[in-house]
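Listed below are the structures to be examined.
Each reported figure results from applying straightforward, stated rules to the coordinates on display, with no laboratory input. These numbers were taken from a predicted model, which means no experiment stands behind them. Cβ atoms are built from the backbone, for glycine too; each structure is taken alone.
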Structure I
Amino acid sequence: MAETVSIPVVSQTREKVGEVAVPAAIVAGPVREHLLHAVVQAQLASRRAGTAATKTRAFVRGGGKKPWRQKGTGRARAGSIRSPLWAGGAIIFGPQPRDWTTRLPRSARKAALRSALADRHAAGKLLVVDRLSLPEPKTKRMVECLHGLGLEGATVLVVVAGPDDALERAARNLPHVKVLRASGFNVYDVLRHAELVITRDALEAIAGRLGKEAAHGA
């Protein structure tokens, strides 16, 4: 039977209400910094538009006529006024539209997620909440919620199991807070926030995704 780790579960006022058991490989495994780096690079590369473009000689207008005859003028040979050597001419080896997407093996991506969770758990920055709910989708309600959890002023990533319109709208105007669904849980957002708050249901969903390969040593 796979070894498990018990993590305290708290309420919205940070009072302990129970525990949740997750595979040890998910929150107590080694932190593989090289995988974290590779996954973050891949995520940021995938966000690049790749639309930068310059005109080569094939796209610069004009220059069809030879500026002067080949010999006898005393000047250097020239075949077109749109040569890259001329002002207003083409660009040599300039950027062209391209796809910057980088794909890593699924096992590497999941191992990086486990490393990110293990890093936050080891630092005491992983907080599991029984449930999160707001009486209304207002920014001040989200601020009150963070105050109750003792996280006011910190950069916080809140992970919930599924769509939660109230939480998502309430956190929208807080630049240091992001609400993320468990299905979109990723390494970059974990690392760019100092505190990680996960609901019990979201943690169980994430553990279900990551635990199978961890058991096989991925």
Structure II
Amino acid sequence: MDANRIQATGITKRYGRLTALDHVSFSIHPGEILGLIGPNGSGKTTLFECLGGVLPLDAGTVTGGPRQFFYLPDGIAPWPSQTVRWALQFAIDFFGGADRRDEVVSQLDLTAVLDSAIGTLSKGQRKRALLAIGLLMPQPILLADEPFDGLDLRQTRELAATLRAHAQSGRTLFLSIHQIADAARVCDRFVLLSNGRVCGEGTIAELSARAGMRASTATADLEEVFLALT
């Protein structure tokens, strides 16, 4: 067993009579891109909020604790009157991130909007600006909720390449992704979540074997495996 592996065991979160997460267990391996796959309402955001320390657990444990994670929610627009340049500098100063702004700005094609107010950005531009903050943070594991939402096909492929480069340099990425084609393109392994429960974890090949299916194309496999296991 990898001593640096993060292990979540029995994570449970309830809202009154509703059990949003029901004894969720999985592992995160250093330097991988792990995809959290599930339909709307499956508990993906709740899981990230629990891992990131936003919500307390009702039961369960996570080795390493929330200090290992930087949680980047979906659909937020912080500091709307401030520029992207200001936001990146503030995040670096406040959280103690690495000053690799030029590299990350170039990778995410943000040069043209550095002096634009965050509140004036398009959805895709804002998504890339927030991802830049996430990639600059010092925590070893970045939790990103729907990182491809609002991006066109070219931008999605470019972002996938950027995330892969960061993983290869040692960053661990845990991505909640609704679009299975995007997940199949970028992720090394997957956690399949349905109705607050894990119904599968592993590579496409491992999940296909669990579902009793023969591998074909990656995207088709992941779609069919998800349907078979959920």
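Overview of values
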| read-out | value |
| --- | --- |
| Structure (I, II) behind the derived value 15.5 of mean count of other Cβ atoms within 10 Å over residues 108-115 | II |
| Entry that produces 19.4 once mean count of other Cβ atoms within 10 Å over residues 28-35 is calculated, selected from I, II | II |
| Test item: Cα extents along the principal axes in Å calculated as 52, 40, 35, pick one of I, II | II |
| Ranking I, II by distance in nm of label points 7 Å out along Cα→Cβ at positions 52 and 188, the structure that comes out highest | II |
| Winner on volume of the Cα convex hull per residue in Å³, for residues 68-139 alone once structures I, II are ranked, highest first | I |
| Distance in nm of label points 7 Å out along Cα→Cβ at positions 60 and 156 - highest-scoring structure of I, II | I |
